[in-house]
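See the structures that follow.
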Structure P
Amino acid sequence: MIHLARTLTEKIEKLTGLPVKRLMKFGFVGGSGIVVNMSFFYIFNEFTSFSYKISFVFAFEISIINNFILNTLWTWKDRKTKDKKEKKIRFFKYHLITLSAALINFLILWGLVEYFAFNKYLANLIGIFAGMSINFLVNHKWTFKKIP
């Protein structure tokens, strides 16, 4: 079964040119980020006097740090750098891209809650998935680009 999945992944990569294995890793890291985000979103909503909007900001920031570390160590481990300046630049780029995705996430969360009376947790989850594709592509091409 594992051999079949690996073969299928390689064929899809050859046909589309997309880094499917890396995208899958990014998805797993993102999944852990969702757990981190939703856990802290819940904690801040239920155990503080924060609004769902403020809870979103804190939960998202914590998940950004979690995901950057995991993506650096696993998803793009072949593109590591020992240069401290480059590491800081990567974190800044990653943060910028993820904040752009966060804006999309927040607008979806806010719009669904305020205008369509969605459950705030479901709305947040929908927003998280909406930003993932852009997040991966820009990080792959810019933040973690191959260094010649």
Structure Q
Amino acid sequence: MKTNKKGITLIALVITIIILLILAAVAIQLALGENGLIGRAQSGQEKQSIAEAADKFKTAQAAAWADFILEGKTSDAVEKYVNALNAAITSITDPNIKGVTVGGAFGKNGTSGSYTLQSSTISLLFNGQVKGSISMDTEGKVTVSLN
């Protein structure tokens, strides 16, 4: 009696399944690991959102600074400048730029007619974590620093 069986053996099938499981484990680790594709994509989104917020703020601040200088740094100019900076801060937060929030606001000292600039620092946050800051000195100069 001749037994000429053609086909895959049980051992070959088990080895193939084991190899596929190992490949699946490696692929999952590459995608979901600490430095995996998903983690790097989220980190890229965070950096892009914070950079976009900083650039958008710098643009609005430059326009407000020009008006402040042209008006001679008067009390009214101080009030307009601080209001413009706070409006710029509002424009860079969620929902305008996803995930970005701020902590704090720019301020002024004095009363109507005799305002002066107050040194202020505002935190830039992404999903609740501090990622940078925006500082203003008493002369009105603003610096943006990112972590």
Structure R
Amino acid sequence: MKGKCKVTFVALVVVILLGLLIWILVRPVKIVAVHKKGEFASVLVENFPLSDRGKMNWWLKNQKTLTEQYGIPAPAKDSYFYVTFWKFGDGYKEEGKYDRLCFDDMKPPKNCIEKDAVFSVSHSRNLGTVFTTYEGRYKLQENGEIVAYKSTFEAR
């Protein structure tokens, strides 16, 4: 009887953990706010995809919606833009003594967030579209393929 209880308990824990994992993977991204300054945009998000591939696929799938609903990206005349997605975390905070990202389009004191970038997308005439994540940089090829990108630029 004790063995059967252990098996049932382990099975229940596995089912709960699988349910939690599925919930984390399929929950929708929530855009809390968008702050724009020229061709630069900061998007505050909750529930952003965890994997690099998930982040890039989310951008490709939602780029049109982001343009229609939020006006981003807003490219400069030379087609350059830079969009950074920030984890909203505990919400807006005062600047305080910390190195926080503060937004000029909001009145202080609570107009700052913790600097916790989860993803960025940039586009230029020379490089095309480049995705930046914790794990690395990726380039969107003209054929739609996403490949790892290594910059050949060296600072001396």
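Where a number appears in this text, it was derived from the coordinates with a stated rule and is not lab data. All values reported here derive from a predicted model rather than from experimental measurement. Cβ atoms are built from the backbone, for glycine too; each structure is taken alone.
Before moving on, here are some points about what is shown:
- Entry that produces 1.3 once distance in nm of label points 7 Å out along Cα→Cβ at positions 17 and 137 is calculated, selected from P, Q, R: P
- Structure responsible for 89, 15, 6, with Cα extents along the principal axes in Å, for residues 9-72 alone calculated and labels P, Q, R on offer: Q
- Of the structures P, Q, R, the one that 1.02 was derived from, the read-out being Rg/Rh (Cα atoms, Kirkwood Rh): P
- Value -10000, calculated as helix-only ellipticity at 222 nm (-39500 (n - 2.57) for each DSSP H run of 4 or more, over all residues; to 500), assigned to which of P, Q, R: R
- Computed 1.9 for distance in nm of label points 7 Å out along Cα→Cβ at positions 97 and 121 - originating structure among P, Q, R: Q
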